[in-house]
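Multiple structures are listed underneath, in structure tokens.
No lab work stands behind these numbers, since they all come straight from the coordinates. Predicted model only: the values in this text are computed from it and were never measured. Cβ atoms are built from the backbone, for glycine too; each structure is taken alone.
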Structure I
Amino acid sequence: MIKYSLMTLGCPKNEVDSQHMNGFLRGEKDFKYIDDFKEAEVIIINTCGFIQDAKEESIETILTALSYKERYNCKSVIVTGCLTQRYSEELKKDIPEIDAILGISNFDEIAAVIKESLEGKETGGIEEAGFNYSSTLPRELDNEVYAYLKIAEGCNNNCTYCSIPQIRGRVKSRSIADVKAEAEKIAESGIKELIIIAQDTTQYGVDIYGRSALAPLLKQLAEIEDIKWIRVLYSYPEFITEELIEVFAKKDKICNYFDLPIQHSSEKIRKLMNRKGNEKDIANIINKIRNKIPDAKLRTSLITGFPGESEEDFEQLKSFVKKHKFDRLGVFEFSREEGTAAYNFEPRVLENIKSERKEEIMQLQQEISLAKNKELVGRTIEVIIEDQDQDNYLARSRYDSPEIDNQIYIPIEGKELQIGEIYQAVIKEAFHYDLTGEIKDEHA
């Protein structure tokens, strides 16, 4: 019996790949998963290689795992994911102690690669991007609350700051029938929340249907009886259609939560980023959503310090944030990535200015978030129970994504609530990024 541990770094799309690897391995009698790296004979690292911070974290994790070969039971370290797909030759040269490298398109070979690595054979390798995801593939879900559902791989947008097309290739969508089949399997497991992901969910289907098929897909998924919440992430605002907004408005199961990564509002900066649309176009989409769905919650992500970002551009971005008051917002400092068009853009913004601008936006958003959370006090909203600690159930509303949005703390006080179940809760207190609440009815 080969004991293995698996560490996942990066985004939810990587989490799905790790769950498939666990599915492949647990389906064979020769493997046993364990949490403790100290006991593992094999450590698998599913890396992220998207931005500099992620690359550094991946390298540090690899080096830590390799140290376990000297200190503990580890005999083999297998590295896969975006970092290996992008830098496989560099990793082989700079960290030759790695026992095997797999890419993002052949991680289904993980069982054979582990066995061969333990035999001392040279194994693994990188293949062209474009894994064939399917509802028939084994997958080991790792929680009882929600499941990510990857509907497409790759991206056609070619934003100048982004390395994803180099790593993951062009859009490769799954059929509506296959996505629905996997969603039905997830529902059968008892999970009530589906979270739809891709590099850009609005581009789902363009390669196989000749147009975006996100709206028709969501209609099909909403028919699955035991799925109660459907959340959509990573939707580029320039491709949001009235048809899609209409589906959100009509289907109660679809959470009125729009994840719209705009990155910047300045027309000059957006052109440099190769992003379609200007400030007026984005504002029109925001207004259409809010006019059609008054309770819609909007999340966005921004980049500060993109090459050429002047003080005027930054002030415009701040004004945009103040005016439109996003419900959820995250900020990244521009990361200069090899192989992207923006890598050589000038003039570069100083690191301390990038950081200061990020902090300014986050301070601004903190007050917006607090004001919006205070509006919820006294309201009854749907929440899903994710976990519990000594004193509280940890819950999340249908307007919040896991790990990145508000947490709702509900005192246990003798209540017996079920992890993964949905309840009605009254919001009692509001803070910048957290809330407290009380269950209105203990019957799910």
Structure II
Amino acid sequence: MHYYDERLTDLVFSYMRDRLAMDPVPLDHPGVKDKLDAALAGLITAEGHDPAKVLEVYADQLAPAVISADSPRFLSFIPAAPTKAALLFDMVVSCASLQGISWLEASGAIAAENQVLRLIADKAGMPASAGGCFVSGGSAANLSALVVARDTARRTRPGLGVPRVAVSDQAHSSIINTLNIIGAEALVVPTTGHRLTGEALRAALEADGGRDVIAVVATCGTTNAGIVDDLAGVAEVARERDLWFHVDGAYGGAGLFAPSVRDLYAGIEHADSFVVDPHKWLFAPFDCAALLYREPRLARAVHTQDASYLDVLHTEEDEWNPTDYAYHLTRRARGLPLWFSLAVHGVDAYAEAIEKGIELARRAAALVRGSEHLELVVEPTLSVVLFRRKGWQADDYHRWSQRLLAGQIGFVTPTGWEGETVARFAFLHPGTTVEIVEEILATM
């Protein structure tokens, strides 16, 4: 099992070349459990199987039962569009068994990851002291950051009761889940136009009294509609009240690279912690989220794990151990594929690709406005478009979505908006064209 097998290598590399060369990547379909169970039956045995047979099962039976998030016709949830350079280097990370636990073990990998984190911090206007690590996704990043907010408050606020965190009614589901995990409560701030503002936050704190509120979470690019909160206003209130200011930019944080919308992010430079998922709009493979702290020492005080066998990792003042900045220990060097792709293509290429999604959202909105039977629900801020078909109910949207996928025209799932079922586009893939959008809209 641990010796080089040229035939096996050629088999897998051949499949990877074919997959990388697909243009466009097909959508494919959800699988049927009985058929998948039948295809897998008997594959795990005491003796094993010819790798060609196993790969054939994957290629012919399993892979087509996975909807391709990197297809330009995948417009649901938040798609993925990793660059070919990032995908290829992800193979290098795996083939070399690269991990990114500590500076002692993986200084080369960590130095490259930190170069990317510095770029993101600079785009956000965070100070030179800012730093962090890469984790698996926005949920893990939000959890790690808000644990630091909680424990920092416990150390600095004698007599603190059950900690509370101010969040908008549009906050990502992982925020509420995080609060449940860490034993904190939510102070839900009502929004106007689905956007958290400093004025609304201040009013909510004054009405509530603000007792035991330790932090506030703002969003730069809500998942459902791509709305950017009033970061400057929220930051001002956070400073007035000595609140930890966390910004969830898992989807929309990449807009920092796009000059056309950069002004929307004013105030993010005051964040105490900031999250962005490169596996979304920074074109990295799954799974990759960047977590940054304004003062990393606060995170290190919370997340550093204490064990006798780990003492050797903490001997130098200038060491940088990613395990000290999030709730993890073992981790792959998941930031390296992004680093390689950025170094190969340059930051300008990333800005251009992000701008394409923003421009396509604006063109799609114009197509909706120009239709007699469609209505725009809200003007797009980033690359998400919400719209409705006049006269349709929830069942109509779901049947339409199923027809689109069955015909491989698109993967477009409906969403909810103020109690109504509506249609939703999420544009991230630079290969998604206005012609694809027109084709989908024509089916309504």
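For structures I, II, which has the highest computed value of FRET efficiency 1/(1 + (r/R0)^6) of positions 119 and 263 (r between Cβ atoms, R0 = 25 Å, to 0.05)?
II
Ranked by relative contact order in percent (Cα under 8 Å, 6 or more apart), which of I, II sits at the highest value?
Largest value of relative contact order in percent (Cα under 8 Å, 6 or more apart): II.
Out of I, II, which one gives 1.6 for distance in nm of label points 7 Å out along Cα→Cβ at positions 63 and 351 as computed from the coordinates?
On the way: I: 1.6; II: 3.7.
Only structure I yields this read-out.
Where does the value 33, 18, 17 come from, among I, II, when Cα extents along the principal axes in Å, for residues 167-206 alone is the thing being computed?
Of the options listed, only I reproduces it.
Given a computed value of -13000 for helix-only ellipticity at 222 nm (-39500 (n - 2.57) for each DSSP H run of 4 or more, over all residues; to 500), which structure among I, II does it belong to?
Values: I: -10500; II: -13000.
The structure behind it is II.
Thinking only about FRET efficiency 1/(1 + (r/R0)^6) of positions 55 and 335 (r between Cβ atoms, R0 = 25 Å, to 0.05), which of I, II has the largest value?
If we compare FRET efficiency 1/(1 + (r/R0)^6) of positions 55 and 335 (r between Cβ atoms, R0 = 25 Å, to 0.05) over I, II, the biggest value is for I.
Thinking only about mean count of other Cβ atoms within 10 Å over residues 47-54, which of I, II has the largest value?
With respect to mean count of other Cβ atoms within 10 Å over residues 47-54, the highest-scoring structure among I, II is I.
Given a value of 16.8 for mean count of other Cβ atoms within 10 Å over residues 159-166, point me to the structure among I, II it was derived from.
This value belongs to structure II.
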